[in-house]
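Next up: the structures, one after another.
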Structure P
Amino acid sequence: MRERRRITLAAALVFVAALAIYGSMLPTGVGIGDEAEAQTVPYILGIPHPTGFPAFVLVGWLFSHAVPFSTVAWRIDALMALCTALSAAGVVLLTVAIGGDVFAATFAGCAFAFGTTVWNGALHANSQVLAETLALYSLLASVIYARSGNHRALIAAGACCGFGVATHPAAIWVLPAIGVALIWQRGTLTRRAFATAGALFALPMLFYAYLPLRSVIVAANGLDPTTAAPLHLIGGFDWDSHAPRTLAGFLDEVLSRKSRAAYSVEYAADPRALPEAATLWLKLVSAQYPSGLLFLAVVGFLALAITNRRALSVVGIAALGAIAFAHAYRLDSHLDRYLFLSFAITAALAGASGQLPLPKVPANGVRIAVGLALALTVAFTLTQNRPRTTSRRFEDGEAIIAAVRSETPKKAVIVAQWNDAAALGYGAFVEHALDARTIVAANPNEYSDRYERWSLSKPVIVLVSPVAEQQLLPMWANLREVQTSLPMYRMFAVVPPRPQRHRRSARA
């Protein structure tokens with residue numbers, strides 16, 4: 001009982017310390033890209049890009065409306081900080097579960113909390129943060145089940161994994177770990193426990209019913225501004241991505257059929273890709289942790305190979321799937337987010353390295369040395385990995401909103417690339433700061449054949465980011481450049497076509 005209290009206290013201390021530091025750094029303004037979408041869609045109960053992330057949307061809606069202070073953007077970021085702090089506490093518990101002592105586990109949790117990727121993720125909204133927190137606790141329960149055969153741990157593993165998959169499909173890589181745990185306990189498993197765990201895994205999948213139901217409501221009430229004239233069903237942005245009220249739209253949204261996501265899952269299972277995947281992982285984990293912690297993680301791996309193969313097999317298979325998928329899935333510019341779980345496992349292995357039996361060396365001496373080494377690692381990460389909390393102006397969503405509000409007509413159609421449009425969606429739908437402007441998320445040329453027609457009834461403004469400027473070349477004849485205060489951006493007004501004069505034909 002005393003040991004359990006010590007473990008609980010250590011996890012609580014890491015949670016409080018991480019949350020306090022994260023909370024002191026949370027930005028209040030909206031970001032750009034996926035972050036801005038994650039700060040917008042939950043609050044308005046919209047439908048984001050594939051795969052829809054329904055559990056994140058619903059949890060974010062509840063949290064952003066329950067918290068009565070600061071901006072909506074800050075509230076969603078605060079949810080990320082809360083989840084990440086819970087993950088740091090989970091690393092403490094996972095370290096102990098695989099055999100590490102409480103002293104080393106405390107510093108392993110802190111080292112995880114203040115690694116570069118994890119720390120940045122704690123300050124910026126993304127559905128993966130919640131999903132990976134749930135995946136981590138599912139993995140923890142799987143390790144406990146593999147070692148003890150406790151059926152309540154199996155049930156918890158199934159429930160956390162199901163909730164995680166309903167949040168983001170990246171959590172699916174815990175399923176093999178649950179499978180390995182089941183193999184270890186195949187002699188003690190009961191049908192009732194297995195059925196209960198399976199049911200609690202499947203039940204959260206009902207969250208995906210949110211997508212067609214919400215799509216029907218959005219369409220019936222005309223909530224998506226891009227469905228009205230003159231755009232006529234360009235939309236889906238923030239409100240109704242892929243219109244999942246139809247079967248085809250639902251499958252496009254949930255399975256991401258218009259991207260290579262499904263292929264990436266298949267490719268991740270190809271063993272021939274593992275060498276390249278391992279190389280990518282080493283590059284990213286080296287940016288996350290100093291070399292000393294990685295050395296301890298290798299020692300921890302060897303220690304578990306000698307003393308606790310059950311735990312090693314469970315955490316190893318979970319890390320392997322995530323590492324392979326991050327390599328296969330190249331559509332996301334932040335691949336390190338998919339390695340969140342493997343980073344947690346690395347920190348836990350480092351914390352468990354004190355188990356390595358060394359001849360003529362007292363066991364307590366090894367544990368104390370590992371704890372002190374991890375304490376030095378935490379000191380290093382706190383000083384070296386502190387994220388940059390102020391963005392450059394052209395990465396600042398609030399600056400983009402302010403420029404469009406002051407430099408464009410109130411009823412204009414604003415065409416902007418996805419990253420910028422996501423910020424403008426926050427300004428339009430959450431802050432209600434853009435009056436009757438309609439936001440179109442598109443590359444400059446994507447709807448260029450329609451711009452002149454739109455401009456007959458509304459002003460059309462094309463906001464061009466630095467990375468999209470080369471796409472303007474075919475459109476110069478129809479555009480008139482206007483001044484903008486955004487550095488490195490250009491803004492163009494579409495020139496309406498001149499009315500044609502019709503002459504009556506003379507009779508012969």
Structure Q
Amino acid sequence: MITFLLIAALPLTMALLGLIPRTARWLPRAGATLLLAQIPMVIWICAPAFSGQTISYGAFLIDGMGAAFTIITTLVAAAAMVYAAQLLPAERAGGHKITDRRLGLFYTLSGVFIAAMYAVPLSRHIGYLWIAVEATTLMSAPLINYYRGRNSLEATWKYLILCSVGIAFALFGTVLILAAQHSFANGSTMMMGDITAHAKDMDPRMLRLGFIFCLLGYGTKAGIFPLHNWLPDAHSESPAPVSAMLSGALLNCALVAIWRISQIVAAAGQADLVRQLLVPIGAITVVAASIMLIKQRDLKRMLAYSSVEHVGLLTLAIGIGSGQLLMLHAFNHSIVKVALFIMAGGILHAYGTRDLPKLGGLLKTSPVWGIVLAAAGFAIAGSPPFGTFISEWLLLRDAFIQGEVTAAIAVIAGLTVTFIAITMHVGRVVFGNERNPAKTAPVKAWALSPALLMVVSLLAGAAVSPTVMRTLTVLAQGAQL
């Protein structure tokens with residue numbers, strides 16, 4: 001029990017600090033410090049999972065998959081809070097009418113939001129899994145409306161309504177999975193390990209229907225096409241640190257939920273259903289997102305549609321049953337996407353706009369920012385030698401090996417269009433003529449976090465080896481739910 005309390009202790013401490021009046025002057029620095037301290041603690045707690053060990057208490061379990069996504073969430077949250085400590089005070093000093101109370105509420109909600117995201121990959125109870133995913137919605141919605149503008153309010157309501165409808169479908173699917181156990185001798189259970197152990201005794205028709213409803217529900221939260229409509233608005237209207245957490249951590253939570261349920265279905269001897277649904281859904285999501293990327297005129301919406309594309313790739317990984325590539329690509333995407341949203345926040349603060357046609361000449365205005373943004377743009381487009389290229393290559397290789405030729409070809413076409421679209425948009429921002437001179441150059445120190453994240457992405461690409469893949473396989477297969 002103490003282990004699981006330790007994982008949530010520092011984020012919840014930040015949440016409590018946000019409730020204390022008159023903390024606005026030091027709260028951002030305190031939040032950043034707490035989340036940076038969270039990184040070594042989480043890695044220490046999750047380290048046994050890398051050798052196949054598990055830690056359990058009640059309805060929670062640290063297995064390989066849970067450990068991997070807990071670490072990813074921690075890295076994303078730490079980067080977001082470090083950047084928030086830079087951006088939010090600067091916005092308040094620059095004229096944003098953000099009260100001390102609203103700033104405190106930001107940190108309170110962020111702390112609980114991070115704790116809820118931890119609960120998703122660590123749940124081994126399908127009911128708690130649903131509750132944790134729903135909690136991430138409720139805690140993140142007010143963060144989207146941090147600036148209290150008309151567009152942010154609209155984005156918040158769209159997010160709440162669509163994700164609430166989706167999560168209702170997931171609840172119905174969870175009930176159907178429970179009902180599919182009517183033949184169990186010891187009665188129904190909601191513990192994933194017990195369900196998996198007796199999965200072949202479940203009613204196959206109810207199980208299939210339950211999986212489809214869970215896929216619709218959690219797929220809405222993940223942003224798979226065509227259930228992604230909330231995502232571009234929410235990501236674009238949120239403060240940059242929130243956008244980073246939404247894209248780099250929250251989407252992973254929904255995908256982990258789909259993975260967990262898919263493993264129950266596969267254990268019941270219906271792995272073909274998972275493949276037949278998720279492989280085409282993943283490919284279609286990649287292609288659809290790539291097409292929508294072409295005519296984007298908003299920097300943050302462009303990044304949001306890039307997230308949809310990578311959700312498609314991760315869905316494809318689940319479809320072909322590759323847990324190791326699910327973890328690898330989720331890590332690579334999260335690291336780079338956080339860097340990009342941080343960069344977008346700095347550009348918006350400096351230029352006063354995120355309209356792509358009005359941005360340009362970043363390399364002249366701030367060479368450091370221009371170089372880091374160019375590197376991040378190439379990375380998210382899947383260019384070598386970054387980690388995203390390696391994981392995409394391995395995913396396509398495995399898709400071809402498993403006979404999913406049509407889907408793999410469609411994904412290659414989508415990735416090609418994505419590369420052209422992103423390099424075109426980012427290239428104009430970095431190398432184009434300065435159409436609307438910036439009020440001030442982006443602060444050089446703010447580029448430190450994105451630069452470090454890009455170094456991590458380079459190292460992730462260089463570090464992939466048979467040994468690393470064996471470790472990821474241990475993590476993917478080490479679940480004892």
Structure R
Amino acid sequence: MAGILFQYFCEPNIVVSCIGLGIFAGLMYLSYYKIRGMSYYRILFGVSVFLCFAFLGTLTADIRHAKIVDADAVVGGRFCAVVSQQPEEKPKSWKSLLMVLDSSGKESFEMLAYFQKDSLNPPPQMGDLIALKVNVQRIKNSGSSPTDFDYAGYMAKQGVYHQVYIKTQNYSVLQSGYKKGIRYYGCKMREHLINIYRSFDFDDKQLAVLEALTLGYKSDLDEDTKSAFQSSGAMHVLAVSGLHTGIIMLITDALLRFLSRTRKEKIIKCAIVLSVIWLFAAVTGFSSSVNRAALMFSIMSIGNATGRNSTTYNSLALSCFILLFINPYLIFNVGFGLSYLAVLSIVSFNPLFQRIEMTVKNKILKYFLGIVLVSIAAQIGTSVLSISTFGQFPMYFLLTNIIVIPVAYVIMILAIALLIASPVYYLGYAVFWVLKKALSFMVWSVTWIESLPGSCIRNILIDNIDAILIYMIIISLVVFVYYKRFVWVKVLVGCMLAISLLSTIESLLS
């Protein structure tokens with residue numbers, strides 16, 4: 001992470017990254033194997049390891065950045081591109097991403113594309129090869145005020161610098177399904193499953209929630225539904241994440257419980273579980289939260305099957321390393337940050353919460369207490385980043401999670417049952433009726449919570465420095481609770497004083 005951030009803000013030459021990586025990899029080798037007996041080898045080895053990984057991050061980000069070429073290289077506005085994201089319907093256009101190909105047919109850079117809406121001509125599909133004659137432009141911010149959202153900067157952090165508006169007459173599909181891979185087949189499978197849902201008589205809101213909750217497809221969500229889930233603190237249910245991946249894993253694990261006796265059966269079970277998890281990730285579009293959960297569950301499953309269990313922290317760190325190695329720009333993705341912060345917070349507070357749960361004997365009460373404690377932990381970890389990004393905080397998130405999380409479990413199970421039972425009319429209709437009631441209850445409960453007085457505090461402003469200091473306070477408090485070292489109280493008080501001082505200075509200057 002340090003290396004990726006260094007590359008983003010300082011933009012060192014790729015040669016510098018290679019030299020730094022080589023030097024510190026060599027020092028790491030020498031300090032471990034050649035001067036191990038000397039007194040300072042531990043410090044030298046530790047520093048070398050850190051800087052070696054930092055320069056690896058810098059090099060990875062450099063390589064990714066080098067793929068982004070200037071759009072002016074597209075001579076005369078004529079070029080070929082592959083649709084790299086399934087078009088998403090907007091009020092006046094279809095939004096997608098295009099991977100532009102150079103003259104030799106190699107992928108060069110990715111750009112944002114808006115296809116003109118035309119009732120007679122549907123937009124191209126993911127994986128299609130298209131020829132275009134359009135003017136490519138740099139992404140610019142629409143607003144001039146400093147407080148306006150920096151959309152150009154946001155897209156730059158995703159590795160996308162250019163955009164294009166494409167009228168129907170300015171493009172043609174050269175080859176359908178030109179680029180086929182796991183994303184392509186996952187997208188086609190999701191479309192097939194959505195068509196099964198649409199063959200039943202759900203109303204629009206219920207169908208939109210079902211598609212988002214089970215398949216990560218949010219194009220059908222209207223603004224009122226989005227607002228209700230955001231204000232009530234239930235938006236995480238619609239963003240397919242570790243919760244949904246965990247449900248899929250639990251269902252698969254329960255169905256394969258008979259494969260747990262011998263080592264061979266455990267390996268077979270692990271292979272099936274991993275296949276199901278990654279199939280679910282492909283169908284939901286490989287979002288960062290699903291990738292994180294799928295990788296972490298995969299690591300834990302492999303560890304259990306081979307008898308080499310690891311800590312959750314190590315599994316989480318390894319999954320983060322792999323994802324950032326593949327795409328270093330994920331570090332700037334808000335969903336990526338919220339996902340990891342939520343899990344880190346839950347894992348950090350889990351031992352403390354387990355002591356509280358042990359005092360409760362009633363199983364039902366214990367289950368709902370667990371939901372409350374996990375919700376509090378996740379909110380502690382994500383609230384600062386969420387508030388600094390979206391400027392709002394849902395006041396009734398505990399009530400929302402107590403209601404919504406159990407219903408989400410039921411909906412996920414019923415949705416799988418509906419997909420399986422759909423060929424049998426009467427059985428499929430029976431499952432549909434129960435699922436419709438569950439969806440209706442979820443939509444009603446979320447709307448009701450949103451309507452409560454003071455359900456959401458809006459227009460909260462937290463700058464980056466305050467956010468970092470608040471996270472330092474949270475970390476200091478957690479470490480002090482576990483290790484009882486007074487030095488962390490000093491750090492906590494120091495951060496609180498720093499926030500007060502900065503607030504005072506800001507008020508005086510204003």
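Given a value of 40 for percent of Cα pairs over 27 Å apart, for residues 209-456 alone, calculated from one of P, Q, R, which structure does it belong to? Working shown, then result.
Working: P: 58; Q: 32; R: 40.
The structure behind it is R.
A value of 4.2 was computed for distance in nm of label points 7 Å out along Cα→Cβ at positions 9 and 153; which of P, Q, R is the source structure? Mind dumping the intermediate values first?
On the way: P: 2.4; Q: 4.2; R: 1.2.
Answer for the origin of the read-out: Q.
If distance in nm of label points 7 Å out along Cα→Cβ at positions 177 and 449 computes to 4.9, which of P, Q, R did it come from? Walk me through the intermediate numbers first.
Details: P: 4.9; Q: 3.4; R: 4.3.
Structure P accounts for this read-out.
Of structures P, Q, R, which gives -25000 when helix-only ellipticity at 222 nm (-39500 (n - 2.57) for each DSSP H run of 4 or more, over all residues; to 500) is computed from the coordinates?
Details: P: -19000; Q: -25000; R: -21500.
Derived from the structure labelled Q.
Among P, Q, R, considering only Kirkwood radius over Cα pairs in Å, which has the greatest calculated value?
On the way: P: 24.5; Q: 22.3; R: 25.9.
Comparing P, Q, R by Kirkwood radius over Cα pairs in Å, the maximum is at R.
Just so you know, all these numbers are worked out from the coordinates, no wet-lab data involved. What you see is a predicted model, and the numbers here were worked out from it, not measured in a lab. Cβ atoms are built from the backbone, for glycine too; each structure is taken alone.
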